[in-house]
Structure P
Amino acid sequence: MMKNIICFCLSLLFLGVLTVNAQEGKIDKADKKFDQYAFVDARKIYLEVAEKGYKSADLFQKIADSYYFNAKYVEAEVWYNKLVSNYAEEIKPEYYFRFAQTLRALKSYDRADEMMAKFNEVNSDDLRAELFTEEPNYLSNIDYKKSKYTIEDIRSINSRYSDFAPTEYEGKLIFASSRDTGGATKKIHKWNNEPFLDLYESKVGSSSGSYTKPKAFSRELNSKFHESTTAFTKDGNTVYFTRNNFNKGNYRKSKNGTNKLKIYKSKKANGKWSTPVEMPFNSDEYSTAHPTLNADDSKLYFASDMPGTVGLSDIWVATVNETDSVGTPINLGRPINTEGRETFPFMSSKGVLYFGSDGHPGFGGLDVFATTPRTNSSEKEVISNIGEPINSSFDDFTFILNEDTQVGYFASNRKRGMGSDDIYRFLKEEIPCDIKLVGVVTDKDSGNPIPEATVQLIDSEGTVIEAVQATAAGAYAFEATCVTQYVIRASKEEYSTAEAITTTPDVTGTLTNDLVLSLLQKPINVGDDLAKVLELNPIYFDFDRFNIRPDAALELEKVIAVMREYPTMVLDARSHTDSRGKDSYNLSLSDKRAKSTVAYIIEQGISSSRITGQGYGEKQPVNTCSNGVKCSEEEHQLNRRSEFIVISN
């Protein structure tokens, strides 16, 4: 395998983004002025309770969400941080996700990644988590559509040796090969007893069987040592290529005795290539290899293990100036480069960087990956394994693609080949994948549709892609991209905001996500249960006891805050039990709990004239679980409840 020859030459080291504009502005408060005694703003109540020092996961979740959904990310970060710091065992997966989105909006990317890792940890069977584990924001940074690759071994040019590094040039395929052409001076590499690599050419045919017999590409470029991986400028008059540290008869080694790889450049004049010259960033002490140019020849990408490399070899880029000089190389950094090998880069005409790697999750050996390099420091690259059949459990590398014809080439040492590495030709065909995201926005209390609710389609970085108004039936619909993560968010004045997080599949289909909104300021009428209006958590008492526990006190503080907000409101606290136990005992216990609840509220400064209480035992069940009826624990739990009935407001 010729890649191993190059690895040996390199001492076995080297072969081979919620954006801040997520939501513009916050949800304005409703202009309508409500009767101050007829409505309650739950958000204000939660904040008042928290300011008094009360804590719970539920409380922090609701406060954090109220800021998150209004794009107040600085405030949301404070409350989400309190949530994860104090209630890690109680957090629902969605809150790690929202915290991560909040942190991204604040450009705290490292912490955001930590929260996404937590999201994955507690929600590992979720497709979103699987995609984050494999590739955060999987495939969203390139214009991805599921593709079908038809591949074939080009047996007319492959040999029993190593053939790889194909490049299209003036109707020919230029590639590297270690084939022995029978020349008297052909050197044999002692490590694997194969000839050294040279550059060859073959005229491209319409099918794999019609390529012409390969011949040496250029006497000026080929030497008695290795040459491989070429990159030609658009005008075809300049070539960058890889060669051992050998030029003008001089064979040089590093201080530790290793002959490294270098990138050379040659120009063509009158049909003849000039004597190659080294790139200025080459060194005897490290390798540079496998050049590729972007569409306008202004950037030269290559692989190297030069100082500053993250792993065994990294992808680097240098600017090619109009004067033909080359700037200082810059490491593409993480997440492109890993502690493993990133090598054999190829930049397509559409700006997609393909490269080989064994550091990113793959099928085994070197796999081909794709990304779009960032254009500024605030962006984050998305690294995508291009999948089968290009990638396999063997080494797959030196991938190139003609974006106009959708014909490309790559090399692999998979078992079906003729030699140690073979060149394969492929035709890329896009398989249509159409996704529709639909749903209905409804009122939580009434179940009725909410017409004209604003529904936004948001990408995984927090950018609003599209916004629509719900129909008279509360319906919405979006066209979406396959294998992409989205947030669907619904909002309307006077209502809370709701969202659904979804990842689209890789096949055509329709995904339904209904969204339910709650009124922010809910009407309170005489006879209403304030526990339901405030969506109180159950008020628990210890077994056979009636003292107020800390968790119950937190819920009662919400009731107290409302009573302070509306000083004429009068409530009746009612305590109920399930049907298990003696009727008389249940009645007595429930009455003690009701009286204890009333006493607690009065102790907090509420006038005794505004709160009464009574226990009803098991006399008023909300279901059929009376004496002698077999019921589940969940059914019994519905009957164990506290009510706060509005007597007057």
Structure Q
Amino acid sequence: MDALGSFGLTFALAGAAVVALPFLDPKDDRARTALFAICLVLTWRYVIWRFTDTLPPFELHFDSLYAWAFSVVEALACLGWTLGFLNLSRTKNRSQEATEQAARLAGQTPPRVDVLIATYNEDWSILERSIVGALGIDFPAVRVWVLDDGRRPWLAALCEEKGALYLTRPDNAHAKAGNINHALAVLRDDPDPPEFVAIFDADFVAHRDFLSRTIPLFHDRSVGLLQTPQHFFNRDPIQSNLLVGHVWPDEQRFFFDHVMASKDAWGAAFCCGTSSVTRMRALKDCGGFPTDSVTEDFLLTLRLDRNGWRTIYLNERLSAGLAPEGITEYVTQRGRWCLGLMQIVRSAMGPLTRGRLSLSLRVGLADAFLYWSVSFLFKLLCLLVPIVYWFTGATVGAAPAGDVVSHFLPYYTAVMITLYWATGGLVLPVLTDVSHVLTMPAALRATVTGLLKPRGHRFKVTAKGGDRDRLVVQWPMLARFGLLLGLTIAGMLYGSFADYAPERQEVGSTAIVVFWSVYNIVVLLLAMAACVEFPRYRAEERITTAERVRVSAGDCTFTAPLADISVGGARIRAPSPGQAGDMIRLTLQDIGEVAARIIRDTEDGFAVAFDAADGQRDALIRKIYCGDYEQPYSRVHGREVMRALVARALR
């Protein structure tokens, strides 16, 4: 197919998408299967062409080995995408099942459920809202345990004040997994042991209906564990540092809203730690939480499967927590996930090991292994290939520009359109690549470390909270990406001097590398911008809302809409009824009357700080963090994201 034909095929795909996709439901497995099947055909059409028409004969010299090495990594990356496409071709929603089973359980004696909050070094403000949220779960027969590996007296006092149970242990062996296992041993010896345990990280706040939505799905006696998605009430570093949080959701939405729902359809859902519920009998059968991986949650699912227990997924927003607030914490967390997966691959639970393990989980392990080990290596090579071309003339394949376009463009267009449709716009070329580039060094390091030395690694806690009231530049990360950026620009300049530049391919092929280089420059510039962390002056997360409140100041009473609200105060869209420092009273829905002090005038009204009593503060925590102000994204619009990125670049 010539270049003209390739553009025809590409425009045909894009035109068909514009006409048909608005009428197709992304939750319809038939439509998903058809579209991802097209992606698979075009992907492997491209891969086969790469190996049959573009590579030199395999010989032991640099040009041949270089081209073949890149193509093998590219093919392995495409194999990973193939497994991803197969996974995404189906999806499952258990919400109706949860509702039906909840109705059937009404009137029956509810099971005993214990909520476990594992903590090590989190601040008072973080733990207060987690404890208050857990105690507010609307379900009978619930006990809340705080498992403190920090052994802090003030936390014991806080638990006593709020009504939670407090538990410590003599040492911190095996980190979080060991902490939970110690609690499980205590619970098994309790005169009234629980039938289920709900696990939460210390920064996660459970919604009121967490157990009333999850426990009914254990009507199937083969279900050992139920995972729910992780949502966040703050912006992650990419959202914050690139100033796109108002148009781009957190990076985990693709995984929890789409990948996990698809894995559940294939029977390959797995435990992600926090916001999960596990049957005590299942935990007993597999010996508690595994301690031989830094991702004990994933490994728990594999051991449950080996013992005949299933893991399922309920894709509902039933809790919210803190996303990593700094880019260093963001990268460290993903490096730990990668290291844990490599430990599992090297263990007796790997995808190719003997023993009972379902095919769906074996395929899921292979998919995860290819994602962490190959896709980030491929991303690094994609950044290096243009640099090598400009300075040496070496290529990863020889083909006319028309052939490159005719095979690559239809495949890439089909994949991007399908993923955009299936995920509600969560996969965008530039911003998705920025998140991958940021994670790339940590993932590559963890892959090598985990494969060569799978044992003896300590669990690294992701730091949450703390002061972030100043501008911080992560210079080591910025320098790393700056080096790649500088080499790319220098290579393009060097390549423009015909008297010194190495011999090149035809003009059309060089034009493709020019486009490739410019794309890399944009991604690297944004990755560098993400390494600059802007100050965050607010101690509490503010939630945008238009809820109306009644304001009382002396004899003056009126109703006005809120602009935003936090546990500590609110902003009201109305003229201020007094001066800074004056006391007023606000009547909030579900809270009642709360004393407040005017602190300043704003452009559209005034701001107040609450002077709430303890009981009112707990009610405010539940109101703000337990689902009343849920703000899910509807759909990402690429133009708005690009507009925000341009604004960030001009700042």
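Looking at structures P, Q, which one was helix-only ellipticity at 222 nm (-39500 (n - 2.57) for each DSSP H run of 4 or more, over all residues; to 500) calculated from, given that it came out as -6000?
It traces back to P.
8.3 is what came out when distance in nm of label points 7 Å out along Cα→Cβ at positions 404 and 596 was calculated for one structure; which of P, Q is it?
This figure was derived from P.
Of the structures labelled P, Q, one was used to calculate distance in nm of label points 7 Å out along Cα→Cβ at positions 196 and 220, giving 1.4. Name it.
The correct label is Q.
With distance in nm of label points 7 Å out along Cα→Cβ at positions 60 and 564 coming out at 2.2, pick the structure among P, Q it was computed from.
Source structure: P.
Match the computed value 1.33 of Cα Rg over 2.2 N^0.38 Å to one of the structures P, Q, and report its label.
P
FRET efficiency 1/(1 + (r/R0)^6) of positions 244 and 612 (r between Cβ atoms, R0 = 30 Å, to 0.05) computed as 0.00: which structure among P, Q?
Of the structures listed, the value fits P.
Values quoted throughout were computed directly from the atomic coordinates according to the rules given, and no laboratory measurement underlies them. Since the structure is predicted, the reported quantities are computational estimates derived from the model, not experimental observations. Cβ atoms are built from the backbone, for glycine too; each structure is taken alone.
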